[in-house]
Structure formats: C-alpha cells, structure tokens
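These notes open a run of structures that come right after.
Bear in mind that the values in this text are calculations on the coordinates, not laboratory data. Just so we're clear, the structure is a prediction, and the values are computed from it rather than from any experiment. Cβ atoms are built from the backbone, for glycine too; each structure is taken alone.
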Structure P
Amino acid sequence: MKTQTTQNLTGKKVAILATDGFEQDELLSPLEALKDAGAETQVVSPTEGKIKGWKHTDWGKKVKVDVTLAEANAEAYDALVLPGGVMNPDHLRRDPAALEFVKSFFRAGKPVGAICHGPWTLIDAGVVRGRKMTSYETIQTDLKNAGAEWVDQEVVVDNGLVTSRKPDDLPAFNAKLIEEIAEGVHPRNAAIAGS
C-alpha cells in the first residue's frame, strides 16, 4: 500500500501510539508512508520492547517500541498517529498517561490521525466533540454520543484531525495525514482541546 506524495516531511517527527493488538496494516502502512515522505517516526507504547500486531483474525508481526509512553514527551513530536485494531485502542483508552499524551497534541494544535477503532482513544481523551469524523462503522454510535459528527467516507479531515474507516482506506488516510503534517499546527485543535 504505497502512498505517492509530493509533500516533504523532512525535519518532522511523528509519534505512533500503540500497544498489543494494533491492526498491523494500520500501523505499518502509515509508518512506511511517513518515512517515505522524510519524517522521523517513533512507535510509542506503554509496553517496553516489542508490541504484537493483529492481522485480520490472528496475531501478526511484532513491532519494536522506540520510546515508552512514560519517557515520551509530546512536545518533541509534530504529529500523532493512532492505529486501530480492537484491543489496542481499548487498552489505550483506559490508560491515563495515554489520554494525557493524546490531549497534548490537541492542546498544541498538532495534526492527529486515527483510523478504524483508533478514535475510541480520542473519545476518552475528550477531544471529539464538534468534530467531523469517520471510523470503523461499529463505533459510530460511540463517536456520535461523544459529540462528533460521524460520516461514512474513506477519509475525513477536520482542522488537522485525519480519520479513516478501515485498512482499505489507508492510501487516502496516509496521503491526507502527510498533507496535514506538512501544513503544521492547526489553531482550532488547540481551541477545542481547552487549556
């Protein structure tokens, strides 16, 4: 799933927040696309060492954790990516440190990308109200109940927040994510996230 892009992200640093049970393609495809565009990427996780991916109906590849969540500083990154999978965001949304890490990007107005079930973490971080978003169809009610405007589109961009529904949407997701990171800080992110 290569993404063709003319955007150059050299000098940009992107955190990919995940834990065991991330949907494999939803981490690896953006990771590759961001690197191809020149960005430095780091997998951030509450877990040390390696985290296990999920590929369709079984465990997939293991991915090296570059920085533990306890050591990560949101200020050091220009953007954040939240892969889906069911287990991954369900664990992250219950982790206060993960929620604070996510909120930091919104307070600073930095681009954030979330795909599939990834927006679950955004709900618990309290940053979806008033946002136009998409996600895997089974969590649309969760997003609507949290105040988001949910739409069924392959990719939705709302002032630096990029969301997509599923792995089939990755080419569009990656392209828009790179575009938003190239644009930089989005003031409305900071306004919505509060202080």
Structure Q
Amino acid sequence: MDFTRLFEILEYQQHRFPQKMALAGKVEGRWQTWSTAELLAERDRLSAGLLEHGFHKGDHIGILAHCGSPEWAIADAAMLQIGIVPVPIHATCRPDEVAHIARDAQLRGCFVSNADMLAKLTAAGVELESLFSLAAVPLNSVPGQSSAERSSGVPLLAWSDIARLPSQHDLDKIRYLRDGIRPDDIATLL
C-alpha cells in the first residue's frame, strides 16, 4: 500500500508500520496514548460526528489551539478524509487577526483547545454555526466560560459529544467522500 493523499498516512502506517503507541498527549495531567488502530477508529468516529452535525465537503473549520495535540492530529485527519478544509489559527493571533481569518476563510465552525482559546475566539466576535472542544470535557464547565457569557450563544460541544460510533451507513458515506478527494484538492488553509 502506498498513499497519495494526506489522510491516507494513518492507513499506510497501520498497514506497513503499525504502532502500539503512535501518538501520546496529556489529558488532565496524565499521559494518554493511542495506537495506530485507535487513531484510525477515533478519526472515523469524529468524521461521522461532523457529518451528523451537517458539515460537508468544502466546508472550512478552524482549529485554535494553544499547542499541538493528538486530538488536533485526529481532528485534522477526520476533516481531511471527508473533504472538510482545516484552518489552523495560531494561538498568538490577536482577536482582530482571529476575526479576519474566520471571515476570510468563511469558517462554519472551530475547534478550541482550552478556555484561553475559547476566550480569544469570543473576544474576536466571530460568529460560527458550531464550536467544538478538543477536550473530552466541555469547556463550558470551566468557571467563567459559560455559554451565557459568550456573545454568540453557540453551544460548545465536547469531543465526546461530537465523536460517535459510525454506523455502516456512516462508513459508506466516509468511503464515498474519501474516494472523491483528489490529490490536488485543497488540504488546509494557512
């Protein structure tokens, strides 16, 4: 097996070099690891959830994160395989820069990594259809970050609220979308 599209890298790794620990990151101060097979399964769970939330090939979703993480890599792969274009936003961007990027890229949604990134997005006054957390726990549970205090009123969904076990229909739809992505299609907007 070889690969020509970015999202195929995980399958390539699983086929040629499966890893018991392909990625690792701290979750609530403790190390969590993912094997290649677990990354593939979680990627598909998130793709199914994004499709269920009404996202389509060609939509743009931002990622505003304070650092790289396994969840960022999984979200990126999940979006790429169904034709959603990830738009990473650097954590040091000022609110006016965040607002410009969101408007210019025509973001429909955005992933945030922590309460600080959520506050930055809120300060930018960005209006989105969906807000997602890269964390398993909703950031709304962090004191001072309730949805009532955000101007948009868009609920922030935790990772566990988005990702779902894909049905056979979901897997068929993901396969159909993957098959329609060409190597020269836009992968990411920077």
Check: Which of P, Q yields 33, 27, 24 for Cα extents along the principal axes in Å, for residues 72-167 alone, as computed?
Finding: P
Notebook entry, point to check: Can you tell which of P, Q yields 0.55 when FRET efficiency 1/(1 + (r/R0)^6) of positions 64 and 120 (r between Cβ atoms, R0 = 25 Å, to 0.05) is derived from it?
Noted result: P
Item checked: Comparison of P, Q - label where mean count of other Cβ atoms within 10 Å over residues 56-63 is highest -> Q
Next item on the list: Name the one structure among P, Q that distance in nm of label points 7 Å out along Cα→Cβ at positions 104 and 136 of 3.7 was derived from.
Entry: Q
Margin query: To test your reading of the models, identify which of P, Q gives 20, 19, 18 for semi-axes √(5λ) of the Cα gyration tensor in Å when calculated.
Written below: P
Item checked: Answer label among P, Q for the case where helix-only ellipticity at 222 nm (-39500 (n - 2.57) for each DSSP H run of 4 or more, over all residues; to 500), calculated from the coordinates, equals -11500 -> Q
